[in-house]
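S.K.: Multiple structures follow.
Any read-out appearing in this document is the output of simple, stated calculations on the displayed coordinates, not a laboratory observation. None of these values were measured; they are calculated from a predicted model. Cβ atoms are built from the backbone, for glycine too; each structure is taken alone.
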Structure I
Amino acid sequence: MTAVAADRIESAAQAYSVAAQLATEFGQEAAARDRDRRLPVAEVDRLAASGLLAISVPAAFGGADVPPSAVAEVVRLLAVADPSIAQIPHSHFVYLNLLRLAGTADQQTRYFGRVLAGARIANAQSERGGATVADIATTVRPVGSRFRIDGVKFYCTGSLFADLLAVLTRLDDPEERSGLPAGEYIAYLPADTPGVRIVDDWNGIGQRTTGSGTVAFDEVIVEREQLIARSAAVHAPTGYGAYAQLLHAAIDAGIARGALTAATEFVRTSSRPWFESGVARAIDDPLLIQRFGELSVAVTAAEATLTAAGAAVDAAVDSDSATTPADLAARASLAVAAAKVLADRAANEVSAALFEVGGTRSAAADLNLHHFWRNARTHTLHDPIRWKYQHIGRAVLHDNPPPLHGVI
């Protein structure tokens, strides 16, 4: 991909306005893009050109420096319209945050500058074959004064649209020739680096146009300045995991709102009342009114909890706070865990209930209303909410803070 020329956004309010405008545009063809698996190349170009992808760049480097809560709201607005487009920049924002927390001044100048100019970052993180998702087989090895990356990554969301890849690697240097400490490193490298192969093979039932395919690395050579150790961000009370999870919750809350909006429009315009209801319009059926009230409460609760979680993450990344970083990070992770639970519930419940309230007509394949449920069911598989309950429960009963591993 070639970075597009990007506008500059200067405030959260401006970001919301631009996101709402783009969401209106993107929503018009979202169901058709999903049905035909038509990749949103032009739409992602528009997103990059709008300046929204640079809103979290620190002010010292020329960005709007909006807080995590504002980034989450932008993501939520986009997800209401098209959850696939909303998910594409998730890793982009996460790895900008890693750069902020753990990059050198030279690395920050270089990569923040590229993003301000319109560049897009995608992840190459997850792998298959390990005992758990936390096992990383992709290695970075010293080769003379440089390094070599070898491995295969899966579920690389946004890779088809990326200018830069953020590659999670494990340092393989038993003789300590590199002088680097052992651990995991993120390599920031151009997507067209020799030895990189991006494969369009994502075939999930939902989020079908996220470009979440396979990326292979075969003797990919990188410089030392392209590597950033994860430990400073992930294994310290930085709010790194809470920030990433907040954006996932925003996607789910957006899906829930989008599904409720679609259900409302369908029942208003296309549904017939059940004959026993004694009413002429479906929207006057008291049982449907009751159900819509229940669904609206689920969505509103998810959105309200997302807002509260955003405020907690903002506090965790605010270095001027008087509260200890460990306490703030723990509060943020627990608040986001609660938001993730409610957003997961709402997205799956409302997207399934769309057919319950819409009736048989809503199941027509050409309408593709099931893309809301498929998107919710697929995206909510990222981080199981059963473990969110565990961390919340341990904090309540034992005063145990959540762990520092980047996924809570």
Structure II
Amino acid sequence: MLSIDDRVDPSQVTPSGRPRARALGIPLDGRPGPHNAITDVPGVQVGYTTLIEGAGPLVTGQGPVRTGVTAILPRGRDGVGRACAAGWFSLNGNGEMTGTAWIEETGALAMPVVITNTHAVGPAHRGVVDWVVAHHPQAARQWLLPVVGETWDGYLNDINGSHVRPEHAVAALDSAASGPVDEGSVGGGTGMNCYDFKGGSGTASRVVDYGSRSYTVAAFVQANFGSRRELVVAGVPVGRALLDDNPMEANASWPAPSGAGSVIVVIATDAPLLPGQCKALARRVPIGLGRTGTSGSHFSGDLFLAFSTANDAALSSTFPRGAATDEDYESLTFVPWGRIDPFFEATVQSVEEAVLNALVANETMTGRDDHRSPALPHTRLRDLLATGRQELTAP
């Protein structure tokens, strides 16, 4: 496999050598950052724990195992406890994202963000607490409300088998790093499906010029949503031409309706934004998802978080002592609302590409009970895109 070095463009190839959407020549709007990843936002780090074990019939508690944990550190491992402006949005609430009540109350995020499978939220949450206690005991002197999001990987994984444990969340946090980010069947995305193809983890970024400065807006997705017929790539409805080889749809014993699943999206930026503006970015995530074709199934949990790493520590809460003084104020610099549209556009573009990267940077996976999730066929996709919209949309 290829490795990322001076000869390889990380916007087109993952660290493990898998092609990304741009490597297939998919036309995409906007200018990506150097790694085309959420880690293009200075300070943001991403880590994974990937659990793959066993094959054949499901034996609850034994496997097969196809799951994991993804960790995102907004200010890196040394910045835990220093709050970022943050906001969140639920397109459809058939899912879970912990810590959001406190984000709604304060407009701030000071803890790590972890993504895993639906039935592993508890152990992952415990793992984050254990990690913070060990590495940031000062922050652990008050209550800890980390963000843990989930999507359901039960088609491929022994989801009821308690295979994700607190130490796996700890390991993901310990491995978090800046630079290129692997995609596909890694971390919490290991056992996920997207548009009835193999889905999982994906990321992308966009650069926004603002006066003499440049800022980055970036997305990380755990993609586990959509039905095959909905899939759209670069405006071309390719899904309707790829309806064959769909084991999930063909499995008469499988209870989940087409389109069921979930998607967790994390938006990061170094642009100075208010909490309400972060929430506004999170509300634009569905537009990026919609560009890939989804109509947002009732059976899909679609939960989105956005944060800004600017205004370092201005939002961090401290326990007050004594009476307030004339110096007890904080100041926030922020992009005026009238200038925010380019950041909305960058959000939409990065979400769309992150989903496509999760699909493209993947391979076919077989899991529990020999359930198979096929990879998006690259050659057929290129041919369909070359054919163009007119032929595919003809009656």
Structure III
Amino acid sequence: MPIKNRLADMSDEITGWRHHLHRHPELLFDVHGTAAFVVERLKEFGLTDITTGIGRTGVVAVIEGRTDTSGRVIGLRADMDALPITEASGVDYPSENPGVMHACGHDGHTSILLGAAKYLAETRHFDGKVVLIFQPAEEGGAGGLEMCQDGLMDRWGIQEVYGLHNAPGLPVGSFHVRPGPIQASSDEFEIVVTGRGGHAAEPQTTIDTTLVASQIVVTLHSIVSRNVDPLKPTVLTVGTFETDSNQSNIIPQTARLTGTMRTLDPDVRGLVETRVRRVAEDTAAAFGATATVTWTPGYPVTVNGAEQAAFAADAARAVTPEVDDNCNPIMPSEDFSYMLEERPGAYAFLGNGDSAMCHHPAYVFDDAAIPVGCSWFVELVERRMPAA
């Protein structure tokens, strides 16, 4: 049976949890209310091995199977934080926190893991232990890294770890997964160009930073097309361009660029950083200006284990016929990557239908995906750790 009857019966309850979380979104590590809601539910399920404050505000709980002859321990992860976006979704349970909304579906992820936890706590039809991981600060705060630095994997003896993310544009309840890289790394850079300001009517007395920075922007975009192997997907984007002047008749003293670089290949990260520095500094020097580059490493590449990705796909097939086990990777980044650097595992996409994209003010998580996601987590556990 694709979706377990008990999970189908619980669907309205789990949806209610999500709507509550949607109305009360919180940012980064400041997810105290969300974490408290999670702990309250876990206690209602009869769980007692619950630890708070991991990665500042993360929650970790353990469900023991009927037996533990194998010693196997699997981690299941959900992210809890929202985004600094003013909601325009039109739902009848909108955010009550102005300027903050669950625009990426983390309310759905948390509710799905809670639903799976309730089922597993009732049935315990597995051998070993399940470690539930409720993580803060996925949206730029590297909460996954902080949980790992707090000893997440070693303290609970996690051997494999699994997670999911809703995916707008894919059929509701479908699963997409692949071995190897599935989401890109994400690095940020800042370039400050310093020249010699002056009057716009006398450009010969200046070193025009607007012109220099413009040349840098154009040349930066040659890096991907001319320095990176075309078989290694890479994105470099300059997102902002500003100067220290807002007057049309002034040539500014400085100009500032910021941007991001995404890639699926760790080696490309180093190559592009080197080229960005060289392009910025040498282009500026050619005009008599100077350029200072600040490079800020972000999330690493999210890399699924081959065995675990295949297993995740098999578990998905037990839930839905719509499974792509070799989907295309995507270029947004994900800090589940830190957990996959410490333990083998897999990250999968759960279809959210024809919704607005994540991080859009009109985004809506499709509640029809909830029982499918819950069932997938349960199948992972019961298949990976069959009852003795």
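S.K.: Any idea which of I, II, III comes out highest on distance in nm of label points 7 Å out along Cα→Cβ at positions 145 and 329?
M.R.: Working: I: 3.5; II: 2.7; III: 1.9.
Comparing I, II, III, the top value of distance in nm of label points 7 Å out along Cα→Cβ at positions 145 and 329 belongs to I.
S.K.: Continuing with this model, one more query. Suppose helix-only ellipticity at 222 nm (-39500 (n - 2.57) for each DSSP H run of 4 or more, over all residues; to 500) works out to -10500; of I, II, III, which structure was it derived from? It would help to have the intermediate numbers written out before the result.
M.R.: Numbers: I: -16000; II: -6500; III: -10500.
Label of the originating structure: III.
S.K.: Which structure, out of I, II, III, was semi-axes √(5λ) of the Cα gyration tensor in Å calculated from, if the result is 45, 22, 18? Kindly include the intermediate steps, with their values, before the conclusion.
M.R.: Working: I: 38, 24, 20; II: 33, 25, 18; III: 45, 22, 18.
Going label by label, the one that fits is III.
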